[in-house]
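Trainee: Heads up, there are several structures right after this.
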Structure I
Amino acid sequence: MVIVQSPPKRIVRVITRLHVSGSALQVILLAHALREHGYETLLITGNTPPEDAMFDVAESYGVKVIMLDDLTRTFNPLRLMRATLRLYRLIKDYSPQIVHTHTTTAGFLGRVMARLAGVPVVVHTLHTHPFRGYYNRLQTLIFVLLERLGSRLSDSIITLGEKLRRELVDRHHIAPKSAVTVLPLGFDLEEFAHHPRHSGAGRIAWDIPKDAPLVGIVGRLIPVKNHTLFLESAKLIHDKIPNVHFLIVGDGELRPTLEAQAHTLGLEGVVHFAGWQKNMASLYSEVDVLALSSWNEGTPVPIIEALVAGCAVVSTDVGGVSDLLDGGAFGVLVPPDNAPALADAIQASLHSPVTPREAREAMLSRYSITRLAQDMDSLYRGLILRKQTPPQRRK
C-alpha cells in the first residue's frame, strides 16, 4: 500500500562524499524509497571525484543531488567556512522539516547549520565509527569530540547494530543509550537472490578457469580495509592449493602498493585486480568465498550481498560484523590482523558445502529497503510529533 501525505515533508540529507560505498548507496536508496511515505529529499554531498562518484546511481533513482566543492574531510578553516555558509543557505532556502546527516564532517557541519536555520528535527547516522583504522591519534580525538558535540544537536542518532551502539555509548561516550537508535541498513537485494550460481561468464574477463575455486574481496583499496592481510592469506592458501584464484574488487589509493605486494609474493596470474564492477550480482555468482580483512567495519554491504547470492563468508571480527553474521552462524569470524587464521578459515570454507538458505532469508528480511523506509518513517513521525506536542506543565 502506498502511503502519501500532502504536501510532502522535506528532508535535507547531507553526506561528506557520494563515492562508491555502502553509506552512499544507502542514502540514495532511502531518499527514493521514502517518497512512498510522503517525503521529498534534497541530497547534499561534498567534493567527490567523478571516477569515484555515484551520481549516475542517484540520477537513475531520480534523487536530486547538490555538490559542495568545499565540503570535504579537511582541517582547512577557509574551506570549512565556505562549505558551512553554503550549507546554511541551502538548508534555509529549502526549509525542511528534517535534516538527516551522514558521516562525521558532514554530520557535524550539517547539524550545526540545521539548528541555526531552525530545522525542527535533526537526525544523524553513524554508519561506522571513524575511531579506529582511519586516522592518526590526533585526528581521531578531534572526530570523537565532534561526534560528542554533534550528539547534543541531534534529536536521534542512528547506528546500524547493537555492538556499534555499545561501542558508541560505553567506550566512546558519544551519547547516552536512550539517544541512540539501532536501525539496520536496507537495500534492494532481489537481483542477488535470483542470479544463477557459477555460470562461468563472469570469469572470462579475468581469465579464471571455470572450475577454479575463487575467493573474492570487495571494498575500497584504503588502509582500513587491510588488503595487505588478504594478500598474505592468499599466499598461504596458494602454497597449499595452487589452483585457487583471488579476485580483488574495488579501487583506491593503495592499488599500486597492493599490486606490488602481489608481485613480491609471487601471486601473478592468481590474484586479479578487477576495479569497480557494475554487475555485482554476476560477480558474486562466481565467487565461492567472500573474505573481509578490515580493521574496522560498520555493517559491510558486501557481506549482505554475498550471503544473499549464496557465497560463504569469512571476515575479521571487527565492528558490526559479528552482529551481521549472528555471532558466526552465517559466516566464519577470525581475529583481526591474523593471516594464518584468515587463510585457514578460507580454506575450510572452500572445502565445506554452503547451505545459504537460512542466511539468505535472514538477510532478505532484515536488510530490505522497504523495511528500512518503514522504520525511518516511524522514527521521523515520532520525532516530529514530539516537537509539535507542547510540554506538560507540572502540577
Structure II
Amino acid sequence: MSRPLRVFQLIKSLGRGGAEMLLADGPRSSDPAEFDYGFGYFLPHKNALVPELERQFGHVVCFPATSAAAMFAQTARVAAHLRSWRADLVHCHLPLAGVVGRLAGLMARVPVIYTEHNAIERYHTATRLAARATWRLQRRVIAVSADVGASIARAFGDAVPVQVVLNGVSVARFVRDDFDRDGVRRELGIQPDSVVVGSVAVFRKQKRLDLWLEVARRVLADTPNARFLLVGDGPERALVERRIGELGLTGRVLLPGLQADVRPFLAAMDVYLMSSDFEGVPIALLEAMAMQLPPVVTDAGGMPEMIQSGTHGVVLPRGDVLGLAREVQTLLSGGAEQRQRYGAAARQRVQDQFSTRRMMSELEQVYRNAVAS
C-alpha cells in the first residue's frame, strides 16, 4: 500500500477510563509512515482525551448519542464516515461501539476487528444478545487477557478467531523519580511521616470501593499515620463520600477527584490497593506498577496474569477484606525495603510483558493481516 494504512478507532466515549487511555496511548508508538489513525466516539460530554488526540493525530469525530438506541441510530453515519475518510480498517472497543462498528463496517465494506476489555458475563443481557447477533461481522477479536479470552469462548464459541494481546503502558512516561512526591503530598495536606495507600479508579460498582474503604478502616486502626488516596470520579462518588463519613475516615481518606495526569499522585503513594470484583487488564494498575508501587490486589480478571503473588506484589481472593488489610499492613509496618523490592519487580514486569510498544507491535500485525485477508 503506497499510503499509510488507515485505522479508525471507535469507542463509546473519550473520557479518561482505562480502555480510552489505552486507545489514546497505543497509536503514539506507531510509525506514522505506516499507520494513520482516526478516532470516533459517541458521548459528547465524555471528551477529555479529544484535545490531545486532535493535536497528535488531527482526526477525531463525535457521533452524538447518549443512549444505546441513539448509538445504533448513528450506524449509517459511522459507515458514511468510514467511506469518506477512506478507512482500511475499523477497530472497535467495548460492546455497544462494537455492535455499531460491525454493522457500519458491513455497510461500508470495511473490515472490522474488536477488542474485548472485560468478561462477557458482566454485560447486560440485551448487550450480549446484540453482540452475539453481529459477532460474525468481524475478522478477529482481541482479548486483553486469557481470562477475557476464556469468557469469549464460553459466550460465543470459536466462530471468530480470538487472539490475546495484553494491554500495555509507556514505561518511559511512568518514572517515579520524575515527579515531586513531597510537593504533591504537601498540596494534599499529607504529613511527611505518613505512609500512603492509594488507587486510581472510575467509581463504579465493579471496583468494590466499599471494600476498599473497609480495608482502609482496618489499616488505620493499627497505623493511624497512614493516609488513603483514591484518585478518580464516577457514578458511585456520593456513595463513597457517605461511606467515608460513616466509617469515621474523613480527613484520612482523600478524594482529589478526576485528574488529567495521575502520575504525580502515583508518585505520592507507597502501596497500590485494588479490591475489584471483576477486571480485564486494568491500565491504572499497569501504570502504578511502572511507577514502582507494590500492588495488593484481588484475583479479578487478568490481575493474576499481571502479578505473580509474592514476586511482583500480592494477589488475594475477591472479597477478602481481612487478607487485603493484613497484606497492606504488612507492607506498611515492614518498612520500605519490602515495598521497594515488590516495586522494582513490578516495574520490570511491565517492561518485560506489558509495554505499549510490545502491545502495538502485535496489534499492527493484526491490522495488516485483517486488511490483507
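Trainee: Here mean projected area of the Cα convex hull in nm² was calculated and came to 17.6; which of the structures I, II was it taken from?
Mentor: Working: I: 20.9; II: 17.6.
Going through each structure in turn, the value belongs to II.
Trainee: Work out the source of 1.60 here, i.e. which of I, II gives that when Cα Rg over 2.2 N^0.38 Å, for residues 99-202 alone is computed. Walk me through the numbers on the way to the answer.
Mentor: On the way: I: 1.33; II: 1.60.
Only structure II yields this read-out.
Trainee: Looking just at distance in nm of label points 7 Å out along Cα→Cβ at positions 123 and 187, which of the labels I, II belongs to the structure with the highest value?
Mentor: Numbers: I: 2.1; II: 3.8.
For this comparison of distance in nm of label points 7 Å out along Cα→Cβ at positions 123 and 187, the top structure is II.
Trainee: Of the structures I, II, report the one carrying the highest value of distance in nm of label points 7 Å out along Cα→Cβ at positions 139 and 235.
Mentor: Values: I: 2.7; II: 3.5.
When distance in nm of label points 7 Å out along Cα→Cβ at positions 139 and 235 is computed for each of I, II, structure II gives the biggest number.
Trainee: Out of I, II, which structure matches 0.3 when distance in nm of label points 7 Å out along Cα→Cβ at positions 179 and 291 is calculated? Walk me through the numbers on the way to the answer.
Mentor: Values: I: 4.1; II: 0.3.
Value 0.3 for distance in nm of label points 7 Å out along Cα→Cβ at positions 179 and 291 corresponds to II out of I, II.
Trainee: Check the numbers for distance in nm of label points 7 Å out along Cα→Cβ at positions 51 and 91 across I, II and tell me which is largest. The partial results should precede the final answer.
Mentor: On the way: I: 3.4; II: 2.5.
When distance in nm of label points 7 Å out along Cα→Cβ at positions 51 and 91 is computed for each of I, II, structure I gives the biggest number.
Read the figures in this text as sums done on the coordinates, not as results from a lab. Bear in mind the structure is a predicted one, so any value in this text is a computation, not a measurement. Cβ atoms are built from the backbone, for glycine too; each structure is taken alone.
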